[in-house]
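Below you'll find a set of structures to go through.
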Structure P
Amino acid sequence: MSNMAEGFERGGDVEFRRFLLISKGSAGQVRAQLYVALDAGMIDKVQFDSLYKLSIDVASLIAGLIRYLNKKAASHP
């Protein structure tokens, strides 16, 4: 969320898209840390599955916004 806010505040879709990509990468990092938490016994499989699905959903939403901004940029050179 912080990466998206920073990109938005920089003004302009190019920077915003760049920070959205960083945010999408962060969602992948969350998934990696969920495996660590599961292996360490910090969360159970039910919690893991729920949080993993949420991280996939968030990454998908971010990807959709990136696609939208890319199309917008392509149609307005």
Structure Q
Amino acid sequence: MPARTPEQIRASIEENRKELGVSLEKLRGEVTELTDWRKQLLRYEREAVIAAAVAGFVIGGGIAAVGGIVFGGRRRRRRRR
């Protein structure tokens, strides 16, 4: 490998610095876009509504099941008397 002059090394460092700056700005823009939850919600509105409905169904079913276990036993005992 041929020896590089100090000027060539400085030019290479400066070019790398510029490329890094461009890459950082691009990354900053992508991170900003991905972390904008309002934009993501609008973009995936249908999927979010489906997920909320499923979560509500599961949570509601779990609460109903626990209520049936807790309060259902009392009702059964009263019916036997």
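Values quoted throughout were computed directly from the atomic coordinates according to the rules given, and no laboratory measurement underlies them. Not measured: the values here are computed from a predicted model. Cβ atoms are built from the backbone, for glycine too; each structure is taken alone.
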- Query: Any idea which of P, Q comes out highest on FRET efficiency 1/(1 + (r/R0)^6) of positions 23 and 47 (r between Cβ atoms, R0 = 35 Å, to 0.05)?
  - Reply: P
- Message: Given a value of 13.6 for Kirkwood radius over Cα pairs in Å, calculated from one of P, Q, which structure does it belong to?
- Response: P
